[in-house]
Structure 1
């Protein structure tokens, strides 16, 4: 009996190696800090090492879970965990240069991001609303501490406001909704709740409670009317933190949203479809207009993201297997292009100051041809122009909306893209045709290499090398089984 218990305990430990690796990484970073290491590259290298170990363990034990009542690991969860890990790894690579430039170790940043990677595993693998809310709560705390990192800007008020709204309103409403649904159905797992909701008579309180569970996802993704916080995050936080909110957060919460859609959301798919459409149209309007009304590059991209996420939400509103997968491809294509632009940000400096306004890029093409080329490739990909990866998402999106006879939605998307293209073209105009106003610092060689590699990826991924889309489809469609 003792032997059996010992074997089971050992199995539980082995299955949690992805999370244990991240905890060891956090402890390792703390030890380095205590020992007085001051090089940012050392902290970045250690953080990357343990992140890779965690990702490797996640691949090995992709279908093993520590507790089948609360968590389930499968190919779908592995897809989003690896997506987040890849994005974090890229962030760790480029943020090292940023911290070195501002003469900081970045220890707190790396520790918090590794802790966030733990939260990602909780959220993505959760199949129970209790585990879901635990993941929400922990992640909100980590995000708050990230927003508090303040070297040259006053972000304390933004962090405090984020904490109050996230805990005091959004998470509270979600928990109240979850408690009501659990009390009504007697269940807490997604699939069990969905089965009962499909069988029993539907009611308005249950419908509103279902929306309440989805609320943290909409809030985290800055879908209208929650888009106001997005502008604060990108204007009052340091560049590596902005990078995290722009790239990693969408991967996490779209993974959670799609899972909730295919379980609890199925019971109210007709009603949710209408709500998704309304939210998508509002987000599209604010995104396209907001991007044209801003002069700060980070804010322009925040509103651009709002527009593109509205397209993803519109595809999810159809509640169809193929359109849901198209939403994933569109999201990945957009985030790859956006990530390219954020990498460019790390290499744009004048007298040691990182540049963010559109006017500060005047004359960039004259002295920084490679950086300018990467910037253009990222912008054109976000516009969906061939032969870039953004075109892959755009063409599939058009096909799916035509197939679903969503002609008005497609027309609005294309009109929004025309408005959005105007803001992109104004950036290009400034770079090529405006007189240079600033003297740009020498390009960092490592950053230039990262920029070129990421730009090449944008070019080749549009051709679906090694049948990547088919592999993604095999992993993704597990959610529908």
Structure 2
């Protein structure tokens, strides 16, 4: 990361405007770092994701159909036919083509998801609000829910930013369509229930009980915790005093609900979590999945293997090997376990990625887990509805037997962590706070790819001049 001489920078800004407030200085210094370095893999990314390459605005490439169509001077209906042909290739199989109006139903839905993903990724940068407001998607682009509308806006605007954001949006819409063809998102909740049931039977949720503990940061930024509310309040208040003396930020006391249980072999698990990568606040969202594909330059959605993730927390890191043994008993060994990574190997430490915090330790692997065919429940429902029609029921029962005899492998990611490392990752303000790790990942890589310097630097400079020239108080 590029290092700035903050003292010189601050003095320069105060020389330009001695009435700058602390939050103004924060914004100015953040802007200086925003485009200080390009991601090492930027060229590779732009080869894979051509719609996100701002250079295509000036140098049209054959691969972008919208750019080719935008150069054609033809009647609206002819252009819509060409656009619909493009969408049929991207949205549908060749035997089930849809009309323009039918495709626009999907296009609008994906358009809203695309805009939400951009907004969510930008929000996760944790940049100051003024910078986020400068970079957020243009209102005209956001309200484009029709591909012909996108074409018309692209042809009739002189703004490079609007042109880029239209291509970026179209690229995300196509990517979301590909994700939906690769992953049956609507089935993930039911698949997650099956995964939890499989772990319950295979691993064992024995002697389970719920608990609550209180978390806070001490003056050394270590996470402290206790189940006793009064003790938590007493020690937390002491640490507030100590943190204030060191000019450290004060965070509220936090709570954690956890589920403790024993495995069949008697090993203790402090907490068990299962998450659906496409769900947030009980709504479907794509931001996390898309950001990962972009950051890692993944060409195909099925290269992401943690659509459903399991996290198991044990008391000490020495307990992790016991849980791995328990997992092997019902998930299998190397035949089903892939991509094992272990950052607990401190003397030959394999960092998960260059954005991970130094003290973040985790063991993780990808597993194939055998689940019942996703069509089983639907066929059972159809059998009940066909009550009284023997021929239909017989045909459906034969189909049900086929599905029962042909379970499917489902790929999940399993993470194991000791309690200390886990608490550090969930406690706000901790050096390994997950929000800060996500921020680091985005700011150092996918931010530049989605908000390229070629398009947005002028906007950032305009904001800088606006702040520097703000009136005296």
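Some observations on this one:
- Among 1, 2, structure where semi-axes √(5λ) of the Cα gyration tensor in Å as derived comes to 40, 39, 18: 2
- When Kirkwood radius over Cα pairs in Å, for residues 38-261 alone is calculated for each of structures 1, 2, structure 2 gives the greatest result.
- In this comparison of 1, 2, the computed figure -15000 for helix-only ellipticity at 222 nm (-39500 (n - 2.57) for each DSSP H run of 4 or more, over all residues; to 500) is attributed to 2.
- Per distance in nm of label points 7 Å out along Cα→Cβ at positions 54 and 342, the highest-valued of structures 1, 2: 2
- Between structures 1, 2, the greatest calculated value of FRET efficiency 1/(1 + (r/R0)^6) of positions 70 and 294 (r between Cβ atoms, R0 = 41 Å, to 0.05) is seen in 2.
- Answer label among 1, 2 for the case where mean count of other Cβ atoms within 10 Å over residues 166-173, calculated from the coordinates, equals 23.8: 2
- Which of 1, 2 leads on relative contact order in percent (Cα under 8 Å, 6 or more apart), largest value: 2
Bear in mind that the values in this text are calculations on the coordinates, not laboratory data. What you see is a predicted model, and the numbers here were worked out from it, not measured in a lab. Cβ atoms are built from the backbone, for glycine too; each structure is taken alone.
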